[in-house]
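Given below, in the form of structure tokens, are the structures.
Every number here is computed from the coordinates shown, using simple stated rules; none is lab data. Please read these numbers as outputs of a predicted model, since none were measured by experiment. Cβ atoms are built from the backbone, for glycine too; each structure is taken alone.
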Structure I
Amino acid sequence: MAKAKKISDTDKLADVIVQAIQEKKGSDIVILDLKKIPSAICDYFIICHGNSDRQIQGIKNAIEDDCFKILKEKPFSVEGVDNSEWILIDFVDVVVHLFLKDTREFFALENLWADAPSRKLENLH
């Protein structure tokens, strides 16, 4: 009989974050798996964009609320809230990047970690 693979705490955190993004209709969600990249600072980057600074704020709030309610996890730090073009939520092992669409295209963060396995999720809306 095959052993069931244990889901790590980091994987659970990433799942809760993705669900919160999807609930707030974040677009083009990409999960970069950085676990096997020697110079990586975390296990996952989760990247998405929204259509307005208000939507980006809503996604940020949903992530923080859901992670605390479900996993009792709080971010280590949150950056970029004042202008909301690029909000970074640092949970140490998982780092979330919330962009406005134009800002995301300009920085092309996914391309900086092109050697990492990635998973793009379809938009649910």
Structure II
Amino acid sequence: MQIQLIAAVACGGALGAVGRYFVIAQVATWTGHGFPFGTLAVNVVGSFAMGVLVEVGALAWSPSPELRAFLTVGFLGAFTTFSTFSMETILLYERGDLLQCAAYVAGSVLLSVGGFFAAMFLLRTALT
């Protein structure tokens, strides 16, 4: 493996993790800590951004392998978080908030996958 790719992933990961921390903290100041809106937000926004990158890369842009690794594996890989989603799901369940737990799981999956598809659709429409 090339050192340039490893460095790109590491730098993107550092920025993505810091970005996730700030977004989750800011959303929590707006909405409180009762429901994990911050994690939901980073996962939906990150999925939408991944859809943009995939579609733009397929239709109009060919970034270097290092830039692609920086953006996708590094930044978006660290910005989004399945482990935090899992932990927050269990916390909602253990608190007995079964309706919120189910809404969080369904909303996270539907909105994140939907965000990816929405980005692809919007870019296909705009670029073709």
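Tell me which structure, out of I, II, gives 15.6 once mean count of other Cβ atoms within 10 Å over residues 38-45 is calculated. Structure of origin is I. Which structure, out of I, II, was distance in nm of label points 7 Å out along Cα→Cβ at positions 14 and 102 calculated from, if the result is 3.2? Structure I accounts for this read-out. Can you tell which of I, II yields -27000 when helix-only ellipticity at 222 nm (-39500 (n - 2.57) for each DSSP H run of 4 or more, over all residues; to 500) is derived from it? Corresponding structure: II.
I, II: which one has P(r) over Cα pairs in 5 Å bins from 0, in percent, for residues 54-109 alone, as calculated, at 4, 17, 17, 15, 11, 11, 10, 8, 5, 1? Computed on structure II.
Sorting I, II by relative contact order in percent (Cα under 8 Å, 6 or more apart) from high to low puts II first, with the largest value.
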